[in-house]
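Chemist: Structures given as structure tokens follow.
Here, each number is a calculation from the coordinates, and none is a lab measurement. Please read these numbers as outputs of a predicted model, since none were measured by experiment. Cβ atoms are built from the backbone, for glycine too; each structure is taken alone.
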Structure 1
Amino acid sequence: MTLLEKPVAPWAPDEPPRKPLFARLGEWCARFGWIVVTAWIIVLVGTTLASSALGGSFNAQFSLPNSPAQIGADLLATHTSSGSSAPVNPNAPSGEIVFHVSNGSLTDSTAAIESSITALRSTATVASVSDPLSVVSPDGRVAVATITYDTSVTALDQSTATSTDQAMTGARSSGVAVDYGGDLATAAQPSTNSTAELIGIGVAVLILLFAFGSVLATLVPVLSAVIGVFAGVATLGIFSAWYQFPNEGPTIALMMGLGIGIDYALFLTTRFRQLILDGLDPREAVGRTVASSGRAIVIAATTVVISLAGLYASGIFYIGQLGISASITVTVAALAAITLVPAMLGIAGKRIDKLKVRRTPIAEPSGESSGWNRYARAIGRHPVVYLTSALLLLLVLAVPTLSLQIGSPGVRALPVTSTERVASETIDRGFGAGYQSPLTVVVNAAGQTDAQLSQTATTLQSALSGTAGVASVTAFAPTPDKALLVGKIIPSTGATDSATSTLITTLNQAVLPTALAGSGAIGYVTGSAASNLALQSAVGASLPIVLLVVVAAAILLILLTFRSPVLALKAGLINLLSIAASYGILVAVFQWGWGSSLLGIPQGIPIVSFVPMLMFAIIFGLSMDYEVFLLSRIRESWLKTGLNSVSIAHGLTVTGRIITCAAVIMACVFFSFVIMPSATIKMLGLGLGISVLIDATIVRLVIVPTAMQLFGKANWWTPKWLDKFLPHLEP
């Protein structure tokens, strides 16, 4: 015996092999089922109460460092707020009230309008309201009032809109139409969040009842997903007290958490029911379920989180925070899946099929007589035909992607009768298309004398006034510290018009540098329209980086899990093609307007700037979910038989029904969010739903098995040099 050998007592009894970690976790949760369930309920209640008590808000704003729009905004904030003792809330909500008449003049209703403004000023949360009669259109039919809210107000809700409606009663009773803009318009819209959630959960229940044929087996995935997702959203609410998250964050987090939570619980419950039907003890069945499907869930969830975290590679904090919002609920949903679901399955035990709505409940299909096995063998006989047909279909669907245009849809995405659209179009008619998209020109003129500032201001006024696309220019004035010169431009076109984008580019790259040449001053164009253009440019420049980071991370994870470079590269390439097909459908519906009216969008609009990037990260992560579950079962069979065709048929047989069912549930959850008023959420809901269906049908049921048939033994080939570096993580 060498010194490195450990002596063993001759009388030591043989110890049974130690069970895998996930098996021990599953059995422990099943053994202490009620304790685990109680703990999760405490977590849900605790996080919800903490989120409410901390009062976090979701109002993060775009920040694009080094862009002219951001530099100008930062300079303006620095040199206009210094010396002011009043607290400033940079993310404070805003509101606009638009008074308008179709005939006559607003002066005929002066008393009624002033009475309504007086009533609004007495509202508790309102700090001040500008005089609308000081901002009247040339024809006298349109007037605009701006509302400033108390610094303690971080968001507006339905009660704000209701109190505003009450204050406007006097003006409306005199025949004046009143509509809202800004955050006040958003608050005035009826909330559809709860409706979307209920639709998604309701559809999931119906599909699970059909798939399982048992009420109890249906309740386990639904209840565990609901507890997990709302605990995740509450956790996000807690973080929002210290970190800024976008307004869309909770909705995207809810959408992702609900769909993924139900899917993960569905995979576990299906495997458990099959093991119970095979005669295993419930506790052992839970252990084996978590040992196989639970491990796959952790790998899949990790892939999703990595993909979402990859959004930070864009360099755009706002988009990165959207990814983190979804990552939080995905993480909590995965934790619920590997702890809460096993606990509930352990409690249900062999009673999992009680309260049947079908004579013979369905678990994992098996045997050569099953329909899925016959399908697997059918495509296996003609893999080239099926693979070529599927790839051609994806290419056809991807064609519209070539004309994808990103931008801000503005009010064009709203119904023609919505108060925000009516207000915006009324202002355009009264004041001109560019009135709502003013451009602020900020000139850093530090060190100039008063005479030099005056000369610079005059030069700028002349240069800008003669620029095509400029309707008017205000006089340039210095800030109190005389470090900046500030003026405003009213363009002749609206914020969503391409001519406005061209104007901004011309000002930044030609007009301002020429006008300020030799003065030592530098000019920047800022404002909402300039910021939107900067965002589009930043997204376009960073999208390839995000694609590279997310794809590389996902391929690496598949490689580490299955130790197969062929399968890893195949997964990356095919998923890219399926995402392109999803983009194509998105372009056809929203940009080309094919059926957009059915979604509440009356005309074609550009794709919201960050939607393609966010969709890519989410879709790529989700697509790997089904990839991991399918390959895990194929791998299990391959390790037992060493037969490629048999293993593929087995994997497709036992996962085909469950992947399809899971995909339909997740797609329906995503589709339920298209009733939301936000164009961003509509695009994400439809795009993600379509992509899940494409991935679970064309990709997982056709392309993956046929490609693996053609690859043969190369599916599981690992070069010797690579084998030395790869850990043994395969399920």
Structure 2
Amino acid sequence: MENALFKQDWRSNRKIQIFQYIFMKWTFCFLIGLLVSLVGFFNNLAVENIAGLKFVVTSNMMLARRFVAAFAIFSSSNFALTLFASLITAFIAPECAGSGIPEVKAYLNGVDAPAIFSLRTLLVKIIGSISAVSSSLNVGKAGPMVHTGACIAAILGQGGSKKYGLTWKWLRFFKNDRDRRDLVTCGSAAGIAAAFRAPVGGVLFALEEMASWWRSALLWRAFFTAAIVAIVLRALIDVCLRGKCGLFGKGGLIMYDVTSADIPYHLWDVPPVILLGVVGGILGSLYNSLLEKVLRIYNLINEKGTFFKIILACCISICTSCLLFGLPWIASCRPCPLDPSEPCPTIGRSGNYKKFQCAPGHYNDLASLFFNTNDDAIKNLFSKNTDAEFQHSSMLIFFVTCFFLSIFSYGIVAPTGLFVPVIVTGASYGRLVGMLIGSRSTLNHGLFAVLGSASLLGGSMRMTVSLCVIILELTNNLLLLPLIMLVLLISKTVADAFNGNIYDLIMRSKGFPYLEAHAEPYMRQLTVRDVVTGPLRLFQGIEKVANIVHVLKTTGHNGFPVVDEPPFSEAPVLVGLILRAHLITLLKKKAFLHSPMPNFSDAFKGFMADDFAKKGLGNGDRIEDIDLSDEEMNMFVDLHPFINTSPYSVVETMSLAKALILFREVGLRHVLVVPKIPGGVPVVGILTRHDFMPEHVLNVHPLSLRSRWRRLRFQWPSWSKIF
């Protein structure tokens, strides 16, 4: 918010201060990359060791034929881990529930959600994610890592945490939304880079999915941040490869070795790939539709109280344990291959050949998928030279189980991600298609699994470029590029015909007023005057303290037009816009006048630019906390030095669609609506992001819903309404 004090402060900066400003941007990017990589490595190390210990103990019990004891240990450890994650989330930081990507995406769009970037949110997100992923719930770590990276960036950007006394003066350098938003964007890119060891994919993910505003300078800093993540992770993984990380397996941050150096495929391999894309798009849209309906049911349960939230999470944990332990008994045992790539049956934590209940020299292919972390399950599905390893029935059971478990596990009160579950589900679907096609294609089943993951990711998350690069970095094979591009393009196109991407649907269910990059077609038929609702609250250039307090207490508005009327001007004239936070600062500092006359001599006396800087999320002052006497209430405040004298404004006859594009592309929070014909009231309304939301527009103009200017989309059958 530009006012005279901000401009004076910026003009007074010397070259050394400008250099410090630029230097701090790069320093913060370095710190974000370093801290996120350390957290990402610690997360993977903790999950691999906690889950690894659980699987080792359970497997040893199975080898001793103590099946009941094995199930008791497996289910009770899963239950305890899920309960712990739910308790700390529900009682300490409810904002940590879910992946965190919708919250970060909404913030980068201009939505301030309180406490989503606090220090307690960061700590609970890290610990809760480790616990939830280790509990064998079908949830991922990528989404929580994005939220973790954004939290680290936001805390650095606002100068630490005032609530816990962890602030440093040299950190409190960025005073506006844009700089802090840029840091959060770099943090989200670092989160994906740390989750998948995919630095370029992380940068493209932040560009394609997260950021609403993007500049070349931001691209360069995000790339630098992701590069730091890649370098630090490489160094730490080298330590683990020397056996110094306990039960750290070959999943997690280790790249998946899926193919040989040469991938032969021909023209007749393209139709199966197209089929994968089409079916993946349909499955992805169905996945999104079912998840949206399940989240509605979960919201009804969660509204009943914290106890019900925790009970729901515990029920999902019990059901998951029963399915993971019980379903492998359905699968028949298979003899070990004559020349296995690793010991058969598997001895230890991870591997392709789990013995489970089978006789010596045999393995249970379904247990090899269920009795592993999701990372190791993906590695098993992606692995080469394993076309005869899995049965058709086992792969179908695994696909259906993962599909529904990932839907029912997401909405619980714990840090849960969607990326890895969708990759696992898509890999099982792709491998099943490859098994059905058999020798009619030259592609091996591991390649079909990779393409299946790409198709379901494209159908659910609707990203193309970033997903393509992430999968290439996961598999470390550039020869897959043409097939992955084809699958992603087809699956996204098919899925877009049914509904939106998964994160947009979750944001809508959470009530975030997210502004899309495009305007709805019916908005072209409306003007901004059609959606302005009243009454309009405005202030005089010199306003009485009592009036300011009354307006702030009776409204929740965050911006107010300021006008001058006679005798300060010949006719009513709009002089600017002032924020609620700035008004509260003026009241708190008690910068009052005894008479309604402008004070030009020492208007800025007792004020610093930091007083009007952007506060950390949830740290703003409240009007209820300010104590004013009756004498002070009858005094006046000169608002002129503290207003933005050049706010964005639009004429009341402007198209609503055109105003929306301006609002979003410039990154505004308020737009003033001025009359087309001057001479009367200088401002007729004020637009915020809520005025552009389709729900508000259709509520004011319900006939627009029946307009022929609507986006065409197919609807799922009516049986889905039972959810």
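Chemist: Who wins on distance in nm of label points 7 Å out along Cα→Cβ at positions 353 and 385 among 1, 2, i.e. which is largest?
Modeler: Comparing 1, 2, the top value of distance in nm of label points 7 Å out along Cα→Cβ at positions 353 and 385 belongs to 1.
Chemist: While we're looking at this one, here's another question. Could you tell me which structure in 1, 2 was used to calculate helix-only ellipticity at 222 nm (-39500 (n - 2.57) for each DSSP H run of 4 or more, over all residues; to 500) as -19000?
Modeler: The read-out comes from structure 1.
Chemist: Kindly point out which one of 1, 2 the value 0.40 was derived from, the read-out being FRET efficiency 1/(1 + (r/R0)^6) of positions 297 and 449 (r between Cβ atoms, R0 = 30 Å, to 0.05).
Modeler: Answer by label: 2.
Chemist: For the read-out distance in nm of label points 7 Å out along Cα→Cβ at positions 329 and 649, a value of 4.2 was computed from one structure; give its label from 1, 2.
Modeler: Only one of 1, 2 returns 4.2 for distance in nm of label points 7 Å out along Cα→Cβ at positions 329 and 649, namely 1.
Chemist: Taking distance in nm of label points 7 Å out along Cα→Cβ at positions 345 and 393 from the coordinates of each of 1, 2, which one would give 3.1? Present the calculation step by step, with values, prior to reporting the outcome.
Modeler: Details: 1: 3.1; 2: 1.8.
The read-out comes from structure 1.
Chemist: Given a value of -0.56, -0.62, -1.04, -1.07 for log10 I(q)/I(0) by the Debye sum over Cα atoms at q = 0.11, 0.12, 0.21, 0.22 Å⁻¹, for residues 513-592 alone, calculated from one of 1, 2, which structure does it belong to?
Modeler: 1
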